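Listed after this line are the structures, all set down as structure tokens.
All of the numbers you see were taken from the coordinates with simple rules; none came from a lab. The structure displayed is predicted, hence computed values, not measured ones. Cβ atoms are built from the backbone, for glycine too; each structure is taken alone.
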Structure I
Amino acid sequence: MKGHRDRRLADFIQEEVSQIIREELSDPALQRFITISQVEVSPDLKKANVYYQVHGDEEVEEAVARGFKRARSYIRHLLAQRLHTKFVPELEFLPDKREAEAERLEALFARIRHE
């Protein structure tokens, strides 16, 4: 079970990374409509998986993934200035595919119900 501290840190990272993307990055690939949907922090608080959703086709998603790869250390640097902890987690940016997976499962269930 996740602790209260883990959840607070994840929420803080989610809010701050969203703000950093909106206000402080100039990478054209990251100037799209991007939503930070969830952050999961490891139990030792040293790694954070940052899940994002981007609205666009596969080419746009790939450009955003490359943009996050380029900006990861800079985002972590900016986060370190706002985070008052001994360690700043390593950030891993991952596309959030839960919505697409839910749609796929719903279509599968509909097909099963129809048959």
Structure II
Amino acid sequence: MTPATFRKLALDLPEAKESEHVGHPDFRVRKKVFATLGYPDAAWGMVKLTPAQQRALVRAHPAVFRPVKGGWGLKGATNVKLRAATVAVLRPALEAAWNNSAPAALARTAP
């Protein structure tokens, strides 16, 4: 997976917009971040999951996902190793992160 593919998958989600936060590209739905690129470095992305979603993905795909270090990781922030990720594995994680951040009315309308 390249950063460009991660970016395309994130921006394919309804109302997703690219922005920037502390020097990293991020992806937002109605101003709420659901994913970032380049954290902790260019080899990684991040998806904003629930702790339960994080545990399931780390268990199912340990070469791809790991909790972000520190308190954010305890709350579900999950690093994505881009080189190990595939579209089939990342797309559902991005969709979950988008759903976690989108307003309920918008999330209900998403495919």
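Identify the structure, out of I, II, from whose coordinates percent of Cα pairs over 22 Å apart was calculated to give 39.
Numbers: I: 39; II: 22.
Only one of I, II returns 39 for percent of Cα pairs over 22 Å apart, namely I.
Source structure of the calculated read-out (helix-only ellipticity at 222 nm (-39500 (n - 2.57) for each DSSP H run of 4 or more, over all residues; to 500), -18500) within I, II: I. Using distance in nm of label points 7 Å out along Cα→Cβ at positions 64 and 80 as the calculated read-out, with 0.9 as its value, let me know the right label among I, II. Clearly, the read-out refers to II.
For distance in nm of label points 7 Å out along Cα→Cβ at positions 72 and 88, which of the structures I, II scores highest? Walk me through the numbers before you get to the answer.
On the way: I: 1.5; II: 3.0.
Greatest value across I, II: structure II.
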